[in-house]
Structure I
Amino acid sequence: MADAITAATGLATELVPISTTGDRDQSVPLHVIGGLGVFVKEIQQAVLDGRADVAVHSAKDLPSEAPAELVIGAFCARRDAADALIGRALAELDDGATVATGSVRRRAQLADERPDLRFIELRGNIARRLEKVPAGGAIVMAVAALEVLGITDRIAERLDPARFVPAVGQGCVAVELRGDDRECADVLAAIDHGPSRFAVTVERAFLRELGAGCSLPVGAHCHGSDLDAFLAGDDERPNAAAPFRERVLLADDIDAASASAVSLARRARDAVGA
């Protein structure tokens with residue numbers, strides 16, 4: 001993102017590295033802390049304190065509700081939003097094979113396709129995750145993360161995002177700033193990618209309607225004029241409904257499209273009893 005700003009505006013940038021709670025605490029499963037902003041709060045606070053001008057996040061880490069003083073000034077051009085299996089492709093996994101992932105969404109989607117699979121937790125940076133591919137099994141990662149590191153050759157199978165619906169905002173970088181900082185807003189406007197802003201804003205409207213701290217298996221992927229949505233219930237309930245899946249056609253207007261996403265979220269919530 002820093003390079004993109006320099007390329008677009010000629011301005012020099014300075015990085016302010018910050019370690020977040022989610023980075024430091026590798027002992028708690030992601031589904032326990034998910035939706036609580038553990039990967040963004042310290043970064044946001046640095047902007048609120050004036051230690052940094054902008055906060056750079058993976059859009060999928062941003063809770064659906066942000067501090068009132070902050071706004072999203074740019075959505076950078078989105079990379080591939082899909083998930084991928086590393087190790088073995090889905091059809092190559094033996095009955096009862098082990099898949100490692102910290103995401104309840106990924107578990108729910110894969111279990112819906114292959115109920116025989118066994119799942120274990122996966123935390124850590126990308127290098128550590130790649131070291132933890134189970135024997136005869138697989139790990140699940142975002143294609144975008146592998147693209148950034150230039151290691152897409154590790155992919156055994158790219159999962160079709162129409163079936164394995166990605167997390168809200170997956171593959172996109174979002175940049176926050178203080179709402180009253182007009183100078184930075186003008187700078188970020190130079191790197192804001194309109195189609196990505198449209199897509200992620202619509203997806204976030206879907207998530208916001210489900211609740212800012214939603215920890216259920218949820219996915220939404222806006223691509224072109226289509227929005228694919230996924231929601232599963234709490235698998236600890238013995239009579240949980242089947243996962244909700246639906247695609248809707250969106251209007252070109254972002255407000256109308258977001259309203260459609262809200263309606264879709266309500267249908268999803270009713271369908272699974274969330």
Structure II
Amino acid sequence: MKSTISQTSYYIVRSIYAIWLREIKVFLREKSRLIASLFTPLLWLFIVGSGLGSSTNTSTGSEFSYQLFIFPGIVSMSIIFTSVFYGAYIIWDRKFDFLKSVMVTPVRREFIFLGKTIGGMTNSMIQVIVLLFIGFLIGVDYSALSLIQIIFISLLLSFLLTSLGLGLGSYMYSLEGFQMIVSFVVFPLFFLSGALFPLQNLPQWLYVLTSVDPATYAVDALRISMLGTGNFIFEYDVLILFGFTLGFGLFGMLSFKRMKAV
């Protein structure tokens with residue numbers, strides 16, 4: 001009995017690992033992808049952060065510069081864009097018949113989904129690590145605890161949004177259609193998250209919208225970890241974000257199970 005369970009567990013882990021390894025190899029072969037995906041966050045951080053911070057009197061509600069204030073939001077921005085747009089690779093796999101060849105294997109779709117999701121998370125985390133190093137250069141003071149919290153929150157947000165991207169991609173058959181639909185998801189997620197402005201004293205309608213945005217709680221948790229300031233407490237942010245992660249993970253997995261390979 002124990003031998004059977006061990007063999008089953010080994011088979012599951014091996015299946016997930018194989019899918020993950022393929023996704024990582026594809027990512028590493030496209031080094032321009034990493035450079036391009038980092039360009040937009042860095043543009044916002046240095047151009048918008050420095051320019052807007054020096055030309056406005058907008059208070060961030062803290063003693064930090066505007067550039068430091070938006071840095072947690074920029075980290076979230078990188079995760080949002082990379083993770084959600086990762087769903088486009090489902091469409092590419094379908095076009096080149098790779099998806100069909102994977103779907104006909106005896107591997108259950110849940111494990112294929114997990115392998116691809118972990119692959120997307122790894123891609124996002126590589127960018128997060130690069131941004132964290134840049135954050136150190138601009139004055140973010142990390143501790144061992146804060147780094148653990150940052151990685152944990154980044155993983156949660158990445159799993160949530162990669163699941164969303166794969167779920168949306170499973171319903172789409174053209175890159176143009178996917179990009180159009182995802183644009184209506186990505187930009188509200190980012191702009192309503194409080195990445196660029198404090199959440200205090202917002203109009204009621206805007207505060208309601210920010211409250212239903214899962215990225216709001218990721219940005220707040222990252223800001224607490226990096227800068228020691230936030231609108232909620234860290235545990236509350238984690239609890240809400242974990243609930244969103246379960247919901248979107250279930251959506252992505254169910255969508256992936258119903259997906260047609262051709």
Structure III
Amino acid sequence: MTTRLLPPLFLFSASAVLLFAQKPPEATDGQWHGDAPYLLEDGWKPLLDGQDLKGWHGRDTHLPFEWFTTRGVRWEPVLSPARLSGVAAPAGAMLNGPAGKTVDLVTDGKFGDVELYLEFLIPKGSNSGVYLHSLYEVQIYDSWGVEHPQYIDCGGIYHRWINNQGVGGSGPKTNASRRPGEWQSFYIWFRAPRFDAAGKKTGNARFIRVLHNGLLVQDNVEVDGPTRSGMEIPEAPANSLMLQGDHGPVAFRNLYVRPLRPVAGR
């Protein structure tokens with residue numbers, strides 16, 4: 001029998017297929033790996049369907065619901081640096097209304113231990129936030145150029161509000177903020193609070209890691225209760241996610257979640 005040797009190109013292609021088909025690791029190293037993680041790894045679930053706001057609802061407040069999906073977000077650095085605009089259309093990005101002051105946006109679904117990736121864009125001087133479990137806030141803020149960032153700055157864990165004063169909070173380790181009008185990202189590893197069989201709380205919620213534009217800004221930060229302006233709901237093993245909509249213009253896109261995997265060394 002004559003054995004034919006496969007051409008080198010075929011051998012390379014076959015090995016590449018095997019490499020790409022390998023099961024991804026069951027743990028994560030908590031680092032940035034180039035492209036957005038939902039493009040590189042399995043298990044991510046989109047929170048926007050690319051068409052509308054199905055799966056979301058407005059927080060029960062007095063403000064109107066003005067969120068809309070848009071095919072593009074426009075920022076005018078000279079004519080209106082504190083505003084954003086967009087044309088309403090079925091798309092995978094969303095904007096918090098024409099004035100940038102509308103009701104907070106809440107997922108219909110609930111999540112426990114979770115990895116969250118999202119991208120956001122704010123104009124000059126704007127303010128928003130991402131609330132894990134709708135209770136614990138990672139701050140979104142125009143912190144471009146801030147030399148010594150604090151908990152109020154972008155990537156900070158906001159403080160609690162106890163007896164009419166702020167308590168706690170965690171400033172970002174570094175200022176990773178981009179200029180206003182540029183898309184930015186958060187990649188958050190979050191562990192939910194723990195409860196025993198009787199419903200008694202046995203462990204606090206914890207931000208295991210937060211990357212802002214790929215840079216580490218929070219590392220193993222425990223939160224012993226809801227941060228300021230969270231929803232008035234009890235802490236629980238699973239809760240919704242919330243995006244702040246009433247503090248200034250903000251746009252979001254590429255929101256993805258997946259169950260938390262073990263983080264190496266954590």
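Laid out as a table, the results:
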item: Among I, II, III, structure where mean count of other Cβ atoms within 10 Å over residues 70-77 as derived comes to 27.2; result: II
item: Value 30, 23, 18, calculated as semi-axes √(5λ) of the Cα gyration tensor in Å, assigned to which of I, II, III; result: I
item: Structure from which -26000 was derived, helix-only ellipticity at 222 nm (-39500 (n - 2.57) for each DSSP H run of 4 or more, over all residues; to 500), options I, II, III; result: II
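All of the numbers you see were taken from the coordinates with simple rules; none came from a lab. This one's a predicted model, so the numbers in the text were calculated from it and none came from an experiment. Cβ atoms are built from the backbone, for glycine too; each structure is taken alone.
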